[in-house]
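Input: structures, listed below.
Please treat every number below as a calculation from the coordinates, not as lab data. Values in this document were obtained by computation on a predicted structure and should not be read as measured data. Cβ atoms are built from the backbone, for glycine too; each structure is taken alone.
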Structure P
Amino acid sequence: MAAKWTLITGASEGLGVEFARLAAAEGRDLILVARQEAKTEALAEELRARHRIAAARSRGRDR
């Protein structure tokens, strides 16, 4: 079965974090995008450990 990947933007705080947690709880692998790299990496590590999913992160572009 192919992995189900979910792209979450704004993943460093607020609704983005909550959407990421919900998707991870469903077993979806995540691509997390946000400007705050440290917070996004911390979330990715948390979700990898808790849900045993793949979580890649990318830094969003500053305007």
Structure Q
Amino acid sequence: MKKMAKAVKRNLNRRVLEKKYKILIEKAYNFKQTDESLSDFFYFEAYKLFRKMNSPEYNS
């Protein structure tokens, strides 16, 4: 039962990370033409979330 609870919690956490990732990518795209440094910042933050989502912790 505990394993199932951990799996559900991990799945919910992954969904939250995916949502944040999409928001950051959209912000980065929107700033691409007006403020490139801010765009780079949002892309970098999205990249960190992407790496976290693809870590073994979330894929097991």
Which of P, Q leads on distance in nm of label points 7 Å out along Cα→Cβ at positions 12 and 52, largest value
P
helix-only ellipticity at 222 nm (-39500 (n - 2.57) for each DSSP H run of 4 or more, over all residues; to 500) computed as -29000: which structure among P, Q?
Q
